[in-house]
Structure I
Amino acid sequence: MLTHRVFFGPVLFVAALLLAACSGGPTPSAGPLFVNPTSGSDTAKGTQAEPLKTIGRALTLVKANGEVFLQAGTYRDGEVWPLVVPSGVTIGAVVANSALLVSPTAGSGTALSFAAGGKAQDLVIRDFEIGATASVGQVELVGMTFDNMRLQGVVATGTSQVQVRSSSFQNPATAYAGLVQDSASLTAIGGSVAGGSGFSLEGQAKLNASGMTVTGTNYTLSAYQGGLEATLTNMTITGTLRSAVYLRDTATNVWLTSVTIDGAGELGVSAYEYLGELRMLGGSVSGASSGRPAVLIAGNDTTHVGGTLFMNGTQITHNLGFGVQVSDFGTADIRGANISSNNSDGVDFFEPAHLIMRGTTVIANGGAGIYLRGHGATPDPSSADLGTSADQGQNTIKGNGLPNLRIVDSSMSAVLAAGNVWDASVQGTSATGTMVLGAKITGPVTGANFYSDVTNEIWF
């Protein structure tokens, strides 16, 4: 009787090979993983001396809340984009700016995608469509360079909370440094934006940017039909091709604190069909070269509702057009500002609007100091409060190319203008340029200080 003999040796040997192949070779290091695109191997241990070859392999092996360090080199071929960074994992360069993540097809793909929080540090991301995306969790991007992104450097969506620190964005005209959507928030601290555009808000998104320099962009901040709130603090914005701040058909609340805007190709700050609150605290707008307003706030002429500009201590000087223009049921509350040496009017009304002004200097503008124009019959006539006997204006409004206060259209309500300084010894002013409290001028009237072509009243 024949017996069958079972031999397991080759089977066990093949199984061992398969196991080794599945495990990727030697057991990875329990500590940080290192990657080198030139000398590494995806079957290596992932130590500094024996690095892995691809970032993708490292991200599949990294422990929870672990670290992946990229040695110098270009990471392009062999990677599967986007690289998904697990929750809590840090990916960074061993030496800042020495690890380059480059799209294999210029202008396409996404470099990094954060699954649920994580951190990237000191990497250069180049030639992608999008640099990094996040949809949930807290994400940190530190010391990053986003170079030649086709659409966006950073996209924050969903409920993500993204913080970008000491990073630079150098992109073509079509790209934004950051797009913030849904209920996400983006905080940008330090760093720079050159070319392209700055940050765009959609949905109920929030932006907080501070300490940045922005040069040669289309916009620094834009919000169109969306955006919950945006704060720009201690920023320098120069050479904007269009408007440094562009708000359109939105109720986004915006704070500009100590923001310097110089050399805008269109408007410095443009808020059109705007229903929110725009606060300019300190800072300046100068060198706007389009001949349009340096600062514009206009509401909705159809619904007769407008937003409010609060300006305190801001310098609006040496612009080619108007200093500040308020229209379409917008309101401007201007205090302690300097609106001077603009080629056209210092403050200009266009259609129904409202102005409150205290402690502000309006001098040496090429047009009128303050030009108030109503817009025919309206349920909400334009109004101007430059000071009352109980709350004196303490404004200085003199030395402008056209009358310091110019009023056109009978739909303007009486103008309150007590306690201000005008050109001296003209139209009832004293040698110091002041008017007697309680005095009144009724138009029509023509002069260097006050002009009205209808029966408007000016109360002092």
Structure II
Amino acid sequence: MAEKKPRNDDAKKDNKTELANRIAEQSQKVARTYANVEDGVIRLIRFVSSGIDRILFNRKYGKLVALVLAVLMYFVVNYNTVSSLYTSSLRTAKDLNDVPVMVKYNSDTFELSGVPDHVDITISGDASNVTSAANSGGRIVADLEGLTEGVHDVRLTTDGFGDNVNIKIDPSSVRLTLKKKTTQQFDLSYDFINQDKMDSVFSVGTPVFEYNKVNVRASRDTLDSIAFIKALIDVSGKDSSFTQEARLIAYAADGNPVSVDIVPDTVHVEVPVTSPNKTVNIEVEVTGEVPDGKAIESITIDQQTVTIYGSETALSSVDRVVVTLNASSITKDSTILRPVVLPAGVNSSNINQVTLTVKLGEQSSRTIDDVKLRFKNNVNNYKVSHPENKTTTSVTVFGTEENIAKISAADINVYIDMLDARPGLMEFPLQVDQPTSGLVRFSLTESTYELNVLGETNDETDNNKGADVNNE
């Protein structure tokens, strides 16, 4: 064991010597590298220096060197100006229209007027900051907190655009008015909306409200401008009775909405929906004359009755519906499709059109005598005397021979309109009611009639003194 120790010590010494040699070799390599780099840099500097000398001190390149030096001197002297031009090229401005105005005030106490809903602004600054501010969703603010009733000039401020841009507001200030609110009670009325989106066979009845009065809060001037409060009842698609929370709107006398606080702003309403209907006759009304010496011999209609729909009030006054026909467009026997004309207040019908079969014949004429004269619009109860006791006239009837044979004097209504009558001798135009069937046409043989208007009377028995002047 004692013999192995010297061997280990020798090995350690050999390793240390080898490590020292490697370190020394590495140091020499580094030194040589630095020396080589240093020599290279020196040679480069010498090369560049000699090149510069060749350019600077060569007449061939003298002008180019002078130009380069002049440009460098210009930029050195004018550095601030050039820098500002470069900087300004990075600044920009952008206009935004209709930016909303947020108003800070006590809306429960005051009514506000004079503040625009939107204003226009111009944002300026660095391009990136302007773009960021334009997309920030910022607002314009009118801060009225602390102001009392009256007229005030308030400067508008900005909110949410950031601190790195300049903002110009147009207008920059507003003149506004604050009025103290008060409360007044109004009666409710109503309007049906979207009736065109409700099937026309249905009809809405009178709505029943949960309450019939509402409180309205606004300034005294605004309250005085309110004509009525309406509940807007939406009937679109309704086919049976329904309930609804109807929105309440205040209106001025001209029909324009008035901005107020309505408490509450809706009302619960029950609305009956029914489908009133009625079956009535269809009648043909003919206008114009058949050309070429012809007349209508007969008109046959494929539907005799029609069922109409509407409110019960409107239906109660309707006893027929009309189909019109222009005779002047008919030159031969024809089958014609015509629409059903619905009276006012009638919403719809079970048929919209009918087919008319029209037959023509040769036109004839016949004069009918002793057609009694009647009177209309004798609003002043005048009595009259007839010249030569004449109380009748003659009428010529045109149509086919068969149709005019059916007409008698009792079927013809010739009358005098006394609406403009005054005491004294007056000449009145004679007028005759034309039959709407179009099968015959009447023509008066005399166009005027002379009467002596005597004055008021209650005598209803003396034909010569005005018994037949009673209104038709």
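For the read-out relative contact order in percent (Cα under 8 Å, 6 or more apart), a value of 5 was computed from one structure; give its label from I, II. Mind dumping the intermediate values first?
On the way: I: 5; II: 9.
Derived from the structure labelled I.
Using Kirkwood radius over Cα pairs in Å as the calculated read-out, with 24.9 as its value, let me know the right label among I, II.
On the way: I: 24.9; II: 36.0.
Of the options listed, only I reproduces it.
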Exercise for review: Assign the value -1500, calculated as helix-only ellipticity at 222 nm (-39500 (n - 2.57) for each DSSP H run of 4 or more, over all residues; to 500), to the correct structure from I, II.
Suggested key: I
Point to revise | Parent structure of the calculated result 3.4, given that distance in nm of label points 7 Å out along Cα→Cβ at positions 74 and 242 is the read-out and I, II the choices | key: I
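Laboratory data are not the source of any read-out in this text; all were calculated from the coordinates shown. Remember, predicted model here, so these are calculated numbers, not experimental data. Cβ atoms are built from the backbone, for glycine too; each structure is taken alone.
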